[in-house]
Structure P
């Protein structure tokens, strides 16, 4: 299992508090990059800019990734482009939510 796979597995443990689907399947994680020094860069978004967990969810993601053995540093960026919409959800998430 690569370090990126471990990061994805860890992110899949984090759920949006208002939607019973993990944030990875929900499509909130736009990009994950791991460099040769095991520094992890994540671009993520939220369902809306006014999301009640705008402060806490990115911190939870960053802290969870830092717990993975071998991760040196985490650079997490909260991005709004492209704006999130339901089409970004995985098929599993859509099935879970009956969409």
Structure Q
């Protein structure tokens, strides 16, 4: 229970920011899962398009401070590696 008016404002602001962060993190998980599902299903064209969306979403989350810049960069890199491996495997099998 806040003791001062300004402490009450901080509590309310923190709750708003926390709710927004939960929303952004949920979106990150959703777009990443959508990308991985397309990749595992062998839909490479769709996976390429979804990778762009996923990378953009991670960059926006890092820009706003929801995830750390290095974490977003690492995620993008690892997802790109998976896409490249699937693309290489597909081109070899043709």
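Laboratory data are not the source of any read-out in this text; all were calculated from the coordinates shown. Quick caveat, the model's predicted, so the values are computed rather than measured. Cβ atoms are built from the backbone, for glycine too; each structure is taken alone.
Tell me which structure, out of P, Q, gives 27, 25, 21, 15, 9, 3 once P(r) over Cα pairs in 10 Å bins from 0, in percent, for residues 4-43 alone is calculated.
Working: P: 28, 52, 17, 3; Q: 27, 25, 21, 15, 9, 3.
Attributed to the structure labelled Q.
Assuming -31000 is helix-only ellipticity at 222 nm (-39500 (n - 2.57) for each DSSP H run of 4 or more, over all residues; to 500) as calculated from a single structure, say which of P, Q it is. Label of the originating structure: Q. Set P, Q, criterion relative contact order in percent (Cα under 8 Å, 6 or more apart): the highest-scoring structure is P. Can you spot which of P, Q the value 3.0 was calculated from, given it is distance in nm of label points 7 Å out along Cα→Cβ at positions 12 and 36? Working through the options, I get structure P.
From P, Q, which structure was log10 I(q)/I(0) by the Debye sum over Cα atoms at q = 0.24 Å⁻¹ = -1.34 calculated on? So the calculation was done on P.
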